[in-house]
Every structure is written in structure tokens, then in C-alpha cells.
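Got some structures for you, see below.
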Structure I
Amino acid sequence: MEQLKYPIGHFECPDNITEAHLKDWILVLEMLPQRLENLVKNLSAEQLETPYRPEGWTVRQVIHHIADSHHHSYTRFKWALTEESPLIKAYEEKQWSSLFDAQSAPIELSLNYLKALHAKLVYLLKGLSANDLNKYYLHPEGNVKVTVAENMGKYAWHSRHHYAHIEGLLKRKGWV
């Protein structure tokens, strides 16, 4: 079950974030919308309603979750870059994924949104200074300090993590 929950493992931030890490993370974020669309564009309605693991979200819910989560991340980047150590607002992702839109909306809504959002995000991230990368926000769960650089890594991991959920399901079912 752990392999189904965390197919690429848990996020581990390097102690020393290098330029190579940053470039890799930005590339992952840049490529996600197209990679995700290519992975899911030919799925049937029935396939979209298939959970990626027992008691897990459906493929549809995962796609809408990625858009919701990355929307929050973009805002967190902006807060960290424009405010002094802001305390961010967490959101209840499980409850968001149980809402009507996450369970029934066409996936194209989130796929299109991710294209625009990631284009803006990547443009922003490519223009950051070394000083910007050290700015941070505080997460309310434990008052944890998260730097802009670390958040880049977290959301590159998040992109790969959920992509692997869907890809793993498709492979297990023989749909790819």
C-alpha cells in the first residue's frame, strides 16, 4: 500500500539546493501540464472514475487536485516574495477533492488551467534572484519555515508524485 501511496517516495529536500536542482525542478513544472494531458487525454469516463489505489482518489479527482494544489502553491510563492515571513493558510485538500467539481467537472478545465498557471509560475521562477530563493513563508502546521527554493522542490515532487499515481494505475490496468 505504501508503494501505491508514495510511488516515488516522500519528498526529501537536499540540504544544499544547487543550481542543477533548481533547473530540474523548473523543468518538471514546465513540462507537467503537457505530460499530464498526454497521459490522460484519451481516457474514457469510466477510466477517469477509477481510483489510483484502494480508498484513493479517482483519476479525475487527482487531476483536479493537482490544479487546486498548484494554485495554492503559486499564491504561496507570491506571498513569500512580497511579504515578510507570511503565515500562509492551509487548505483541506481531502474536503476539496470531495466537492462536486472535483468529482464531476471535465478534466479539461483543470488541464487548461494548469497550462496557464504553470506558464506564469515558470516565468516567475526563472526570473528569481538568489535573494528571492531564500525568502520564505510559514506553514501553520508546526509553524514550519519553507523557502521559495524548497517550495520549488516540493511542487516538482508533487508533480511527479501524482503523475506517477496515474501512470501506475494505467500500467497496472494495461491501459497504456
Structure II
Amino acid sequence: MLRADERNIIENSIRDIKDFPKKGIVFKDITTLLNNKEAYATLMNHLASRYKSYNLDYIAGIDARGFIFGAALAQMLGLGFVPIRKKGKLPYTTFSEKYALEYGEDEIEVHIDAFGEKKGARVLVIDDLIATGGTANAAAKLVKKTGAECVECCFIIALNFLDGVKKLQEQTEVYSVIEVN
């Protein structure tokens, strides 16, 4: 459980950028969390403490900010890290999953052997933020396509007013450190 003082350290390190990338949007900028050694350490220690007893086999990070948190967490827990990338970025045979955008669709991929030979490998998917949940849902589906189990999806920030968490909870457990209602 995140203590109130820890939550304050993390929340106060995230910068709001108004009208980015377009008018009416308040962008949650995590670069100020990353360059704040106290906030980043507080966050990563909290995540390591939370997940140390989950009996995980891998951490999968969603392109690209999920790599920052996922690789560090995997190292802290002594686990392998798997990148879930945008289409065309992985060099080996992949599984892919399309998801809807506001105007059109996009696609992410994972290597077919990303989680090794172990069927049912226990995987945590991590990213910086969940909004509408399209990318996260696609990532959880990709983990399942490989024969692994998506134990939970973790986000530093959840924009609950956009209902992405609700949609994702239909297929896996969801945890967010900071919730914006």
C-alpha cells in the first residue's frame, strides 16, 4: 500500500501541461518524475514491494514509456524484461494486435517467443498511463496469444474519467499508482 507521503512525493513530481497535444487536454508529463531521484526511487521501490510476492516470470513494458518503468522493475525483481513494440519495430517473428484510435487504428507486436518456452508464464504488463485503454487491452491480448498469463496491468497514472480501466478489467487485474478522476 502506498503511504500518503509517498503518494505526495510521486504526485508532486508529475507536471501538468495544459493544451498539449491539443487544446483542452491536460497532459501528464512524467519526465519530471524521472529526473527527480527521490520520486523515481519512491515509485520504483513501491512497485518492487508490491510485486515481489506475485511469483512473476516476466515484466512486459508497452512502447515506449513502459520500457522505462518495466526494465527497471524487472531488474529490481530479478526478472526478464519484454518490450511490446509498435508495429514493424521487432526483428523476429511476432504476434500482433490492432486497437482503435480516435481516428483509425494502430498495432503493437511482441515476439512469438518473448516469454520463453514456459507455457503459462506469469507476466506483468506496465505502462506510464492508461486513458481509453486501447493499447493496454491490445498488450494484454498479446501476452495471452503467446500462451502466457497476464497477471495484471500496472500504470503509474490512470485517467479514470476515460473508462480505460473499466474496459481492461474485463480481461485482467489492473493497478494504478495515481488515479485521476
Structure III
Amino acid sequence: MNHHSFLYYDTFETPLGSMTVLANDEGVCRIDFGHYEDRLITYQSWKKKHFLKGELVYDPDQMFITQTKKEIKEYFDGKRTDFHVPLNCYGTDFQRQVWRNLLHHVPFGETRSYKDIATSLRAPKAIRAVGGAINKNPFSIVVPCHRVIGSNGKLVGYAGGLEKKQKLLEFEKEHHIVTH
């Protein structure tokens, strides 16, 4: 088995509970709320779905894992509003398009509706598909799906749970510094 097929992981603590990061030699593959042990079944099926054969290896010092932990800590310390850790996205073209859109067009401290996202992708009728892609977002916090809300302003679905979504939005509102 070549070195590149390994997936490295670590679990770390945040003000909203444990998070687990998975990375390979090309970048971060997933960032999820919860402990590694609790996410293992999800990770196994995710690996299978994307034909990833590599073993999962505990390595808190792997460079992308270290960078992710540092950037998320800075985020919660109110010192970071965007992320630079390289992401290694596994998903359909449409999912990756939606995740990129969130990453680049939904700034810290702001929200968008699913309809806004669909419209900005020039697919105004694809609201449900956008919702599906957001639901599959493998990069909690870094790809800010917590900033996407219903057109009526209601908080809807969040993989980390609505309570975490609410807390993240409140946190960003408190720490939103207009940089103009």
C-alpha cells in the first residue's frame, strides 16, 4: 500500500464540542462535529462511496490536520473569519460547485438562503439540489453551510444540529467586524 492512500485523523475540542478532521497528503477531506469513534461508521461508508482504500491513521501532527486545528481555534478566538487550509473535496461536480460557492460568496457574519445560493449558481430552480449538496457538506465551519437559512429566515437543517448552527450564527454576529 503506498503512502498516499492513508487517511489521517485527529479529534480536537472546540467551544461547541469535539470535532474530527480527516486529511490525506493532498489536503483536508472532512471536518465533522463529534468524536472519531462516533463518526467511524460514517467515515467507512464515505470511504467506500469514494473508492478510498487507505487505512485511517491517527496523526494529530499531520500538516493539514495541524493547520485545520489552528485555523478553527483562531476562528473561535475571534481572530479568523476565513480559512486557508487546502480542501480535498470528494463529491459530485454539483456538490463541489455548491461548497465552493459557500466558501467564496457567503462571508463571515452574513447569511444566505438556499434560493440565493441556487440563483448565484445560475440554477434558480435547483433549491432542493442545493439543499442536498449543503446537507452533504463534509467541511463543518470551514465551508460555512451554517450560514445558509430558509427563505423565511428560519434555521433549517444542520449536520451538527440546529443548536450548533444557532450558536455559530450568534458567535459570528458578535464577532463580525466590518473590514471596509
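In this comparison of I, II, III, the computed figure 36 for relative contact order in percent (Cα under 8 Å, 6 or more apart) is attributed to I. Given a value of 3.9 for distance in nm of label points 7 Å out along Cα→Cβ at positions 20 and 140, point me to the structure among I, II, III it was derived from. The correct label is I. Of the structures labelled I, II, III, which one yields -12000 when helix-only ellipticity at 222 nm (-39500 (n - 2.57) for each DSSP H run of 4 or more, over all residues; to 500) is computed from its coordinates? Computed on structure III.
The numbers here are math on the coordinates, done by the rules we state, and not lab data. Bear in mind that the values here come from a model prediction, so they are computed numbers and not experimental data. Cβ atoms are built from the backbone, for glycine too; each structure is taken alone.
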